Structure P
Amino acid sequence: MTLPPFPSLSGLWTSIKHDLRAIAGIRRFPSISQWKRLFPLLTQRERVAILLALGVFIFSFSALSWSIVNAVTIAVPRQGGNITEGMVGFPRFINPIYADARDVDRDITQLVFSGIMRMTPEGSFVPDLAKEVDIREDGKVFDIYLKPNAVWHDGRKLSAQDVVFTIQTVQNPAINSPLRAEWIGVEAEAVTEEHVRLRLQESYAPFLERLASLKIIPSHIWQDINPENFPLSWYNFQAIGTGPYRVRDIVQGKTGTIERLYLQKNSSYHGKPPYLASVTIRFFASEESLLQEAKRGNIDSFALSSPASLPQVPSRFVISSFSLPRYFAVFFNQNPPNQDSLIKKLAVRQALDALTNREALVQEALIGYGNVLYSPLLPDTFSFSSPEKKDADYEEALSALAREGYVQQNGILIKSSQKSNAITSILRRGSQGSEVRTLQECLAKQPDIYPDGTISGIFGPTTEQAVIAFQEKYRNEILVPSNLSEGTGEVGTSTREKLEEVCSQTDKSLPKLSFTLTTVDRSPLKEVAQLLVSQWERLGIDVILQFIPASEISNKVLKPRAFEALLFGNLLGIIPDPFPFWHSSQRHDPGRNLSQYESREADRLLETLRKESNEEKRREILEDLQDILLKDLPAIVLHDLDYLYAHTPQIKGIQHAIISVPSQRFSFLPDWYIKTKRTWK
């Protein structure tokens, strides 16, 4: 049905005048000059009444008109507008070959470059630069047919050779791309100008996600640049891509760092044109300085590093969240620098797990922004059976330690073989033997009680006087409960207990068991680590906290696996592939098996999972793998954490979505808008 055109205001007024004349029986509506001559004839009271009535009429007419407009029209996005995004950190490479190593670089490349595929808000993958993707030979061959209208920002047409060049560049060890491990063994061939064929050595179910994460670079720009000059090229800043936005201008500070980046809408974009005309990105050295600028009204949107920053966000901002398939866990190094490390013992890991209060971590450290987790495979996210949830249990923790031969002695965890010879008999003057010797060794550590300090194994008068002095020194614990006013010199139950407590505290031969927990010097990991230590110290284990700057964690800790226990996070991806995190072949860098975990059965399941595309069979494999990981406990999984994004309410179109990495929030930016227009429903 074709709707009539919306009436103009002049036409609407003519219609109203006609209706009013008809109602009043007036052939000709009075002119404005006639209305003016009428007013002097009216009293002051009549004038006020007419003006009030006129005001009510105008207000009612406006409200009625607006309600009619709202009833028959709808506000829709329209082109135009600019947003200013704030980011912590400074860009180094606006180049997909290197960008994966830094959040800021990944964010920008998401806007400037495109991949073969792209992700939808629901978490599925659809063609982007590709017009069609044909998967053959059980997932080993991908025939990619490119869109004929895809062009680079400089006007050159995208070709199959660009795709082949990008993949081969990533694979080149001289380039040193952080993506290299993901593309080793993939053969790329340009069949025609618009047809690329990729051949995999083995079927790999999550490969579509790889095609979305890899952004294509132009071969006509980069093919003549030597690998050693790749990181130095100016094109790492003046990037040429095929994305929805192109680099318009760069502003550098006095130190040479980029302070502002201006992006302009790509008018030749091959996909749905973005609504926003431009995006300005401002870079800050810290979140504190970014928040200060947001309070001044100069920032429209920014990501939050932690829920702890929420109280500092100005009230004019709203908070949106994106779901990330990630988890935070304590990873236990199975081959730590200290081969005698306590965490190599399964019983110790089980005890720490039993004593971990995950709910308290989420509520206190994350301010409720997170979910308690027990499995590193995220069963709730990927729809398979979850492990049984459990509360922190102190007695279960002690039982686990006892199975390995560990006991608590006065709040200190020790190996039972280290425990001193306990006094079990009633000792008095005339007693002899090893227990008397143990008594004398204990008393001798306190010269004010046993100044003689003789260790003879014979309970004589001097020892008796020392026992009396000991009993009277600790009168409230020994004499008062037994209604005694002075020491007896006899070592009974209450005296033995106090002797064991005092002497074990001063016994340097009983080392306190300890290990080091390492994490990034950044919220909320710092707060989570501190809470974990406060929970675990009930076991009598000395947990030493080590905070490493985020800029140093990779080279100093992750790559060399230089830690005992590590509090860190892992991103699984939209199509879960736990292989890099738990397969024994990934124990060393660039693999991500941080725990250096080894299990033949787990390896077999991980290898099978990579090849299996049937969703039901994948769930069964994931459940079996989950059972093994929970039994061996190479890590204690704690919680997840949504990605929090602050923005002004003027930015519309931001919807909750699943993203595999934080930068993918910008894959939906073409749908964001500021300006609107009304159209018929």
Structure Q
Amino acid sequence: MKNNKKIWALGLGLLAFALPAFGQGADWARYGGEGGRRFSSLVQITRANVGKLAEAWRFDMAEAGDPQTHPLAINGVVYAYTPSLDTIALDGATGKLLWRFHSGVKAGGPQRGLAFWQRGHQRRLFAAAGNYLYALDLANGKPLPDFGVGGRIDLREGLGRDPDKVSLALTTPGVIWRDSIIMGFRTAESAPAAPGDIRAFDVRTGKLRWSFHTIPHPGEPGYESWPPDYWKTGGGANAWPGMVVDEKRGMVFAPTGSAVSDFYGADRSGDNLYANSLLALDADTGKLRWHFQGVHHDVADRDFPSPPVLLTVRRGGKVVDAVAQATKQGYLFVLDRVTGKPLFPVTEMAVPQSDIETLSPTQPVPSLPAPYARQHLSEGVLTNRTPAAHQWAVEQFRSFANDGPFPHMRPGRQTLAFPGFDGGAEWGGQASAGGILYLNANDVAWTGGLADSATVHGLGARLYQDNCAGCHGPDRKGAPPTFPSLLDSKLIDGQMAEVIRAGRGRMPAFNFAGENMAALLNYVRGGEDKEMTTVASGDRPAYRFTGYRKFLDPDGYPAVAPPWGSLSAIDLNSGSYVWRIPLGEYPALADKSTGSENYGGPILTAGGVLFIAATLYDKKIRAFDPRSGGLLWQAQLPYAGNATPITYMARGRQYVLIQADNARDRKAPQGAAYVAFALPDR
């Protein structure tokens, strides 16, 4: 790490390979930037003057929620979402509301971005609410009637399932390739769930152009990695993190999540292609060019958590176009973009096996770069914040099963997940220029377990345990603040039913109605069914997940030693780290170097500044020197900046914009806003 300036100079020499061609300069017209590099060629804000940044405008959304939006900025106008998933257009220089589109769909939760298409004078903005994709007029936000039906298409249709019986939503936007928009989606993590087909739609009409089956159908490669006919009923393996397009080669790169159910897979024996995979597809036809599977037969929710990054590196004196894919387990896979072959050796590591199902005997591990999150938890890695906290952590730790980075859950016992179920890397993505990748990560532990499904009796209990207990716990107590308790909910039945149908925060929408909704609400309210009838277990897995539990000490701090969150610069030309620093603070702790959980990602500018907010508790946005990791500037936000910022030009000024909310910190005042920073007006 002593040759930072030399490495940065090499990066500048390769910068030509990283400059965005789409919207280069003034705009931020693509989710994640060109190739997912989150890089801007703007230079008005530099390392020399970034310390003068001040708040230029703020748009308070007057509601609470967690949209996590990474906006677009086109010709001085910002396009974004509110917590209720209204699409809004703001004046990029003042924050003034220009228009607002309310779809009429009651929806909520993450909606991380939009997509923009232009051919000549034709322009369309693609926005989402729940399971609907809309094509909007940029001038006024009105749906364009020639797209689908009344300006929208229902993404539940065409998946080989009854649309009324599957739940899905868009958390990241589609990607544009020529006159197509290529879509993934988020779905439920327990059955019934939609199969994760990746589909391309005509941007003008909304008609389907092609579909790639991530759970292969008979005769398709990968079909043998599942039980026969699993494609008829199985779900998941969906491309929820977002995709990127290689414009030169006409390839779309799509990372996929785990198959249903996340934590017990006896009904889906095999490696389960193409779950937990990075797919390289022909953008014109959807045909598979190559795939790389990061986890075989996943039973720990080890989704690929963020879009990949297309970058160029030097290997053996040659320039190589590569794709880098981050993971929840702390590994970074760097692959040849054309062939999918790893640029650093990947070996299959033997992993612990389960007593209740057949797991893959090995899992892939890259030789370089070294993991950006710790892989194994021992008593020596437990918290020493206080002697009492340490002793408590030791006692708890000794009761857990501990498998390392590829855990499997046990009935009746908690198993450690370290890194936790939130990573490692998360959905915010990474920034890159010159072969150097800037990546933020979490470094805290979680636990989870299984329970016998046959112990659940009654319709309401079954619906709750199969769909809700994973987050809110089998006892409805949740795991605050991440997953709220339902025992003290102040929502009346109608309001709770609305949340169930629309989703909120991390919670997806569920299509319950009639008897099912009534039974579920009755169970949530009273913990019992009006009619206690035993439900047959033949149509459901033998075991169910008992819930996500963050390993926190009695005072609410991570029960492992710091750092609890980090920001790294990794040279992918060599696989070595340029620097690594803690990211985030707990304001109540005297030690400000612990790092903290962080959600959202960084952006990088040609002015030589790395911007990131993301930290959960200190509510700050920061600017770092990408050469050294040195702090250049920071500012207080009204809420946590749990999103990825953008930068753009409007009326001659460069702005840095972040969406902020406190949805993940329920003890803090709730609200949401967009906050823009700029240099003093000249």
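Since every read-out is calculated from the coordinates, none of them should be taken as a lab result. Just so it is clear, the model here is predicted, and its values are computed rather than measured. Cβ atoms are built from the backbone, for glycine too; each structure is taken alone.
A value of -0.72, -1.29 was computed for log10 I(q)/I(0) by the Debye sum over Cα atoms at q = 0.08, 0.13 Å⁻¹, for residues 151-558 alone; which of P, Q is the source structure? Working shown, then result.
Values: P: -0.72, -1.29; Q: -0.44, -1.17.
Computing log10 I(q)/I(0) by the Debye sum over Cα atoms at q = 0.08, 0.13 Å⁻¹, for residues 151-558 alone on every structure in P, Q gives -0.72, -1.29 only for P.
To test your reading of the models, identify which of P, Q gives -9000 for helix-only ellipticity at 222 nm (-39500 (n - 2.57) for each DSSP H run of 4 or more, over all residues; to 500) when calculated.
P
Taking FRET efficiency 1/(1 + (r/R0)^6) of positions 175 and 287 (r between Cβ atoms, R0 = 25 Å, to 0.05) for each of P, Q, which is largest?
With respect to FRET efficiency 1/(1 + (r/R0)^6) of positions 175 and 287 (r between Cβ atoms, R0 = 25 Å, to 0.05), the highest-scoring structure among P, Q is Q.
Identify the structure, out of P, Q, from whose coordinates distance in nm of label points 7 Å out along Cα→Cβ at positions 103 and 263 was calculated to give 1.6.
P
With volume of the Cα convex hull per residue in Å³ computed per structure, which member of P, Q shows the largest figure?
Working: P: 300; Q: 145.
When volume of the Cα convex hull per residue in Å³ is computed for each of P, Q, structure P gives the biggest number.
Tell me which structure, out of P, Q, gives 24, 19, 8 once semi-axes √(5λ) of the Cα gyration tensor in Å, for residues 351-422 alone is calculated.
Structure Q accounts for this read-out.
When relative contact order in percent (Cα under 8 Å, 6 or more apart) is computed for each of P, Q, which one produces 20?
Only one of P, Q returns 20 for relative contact order in percent (Cα under 8 Å, 6 or more apart), namely P.
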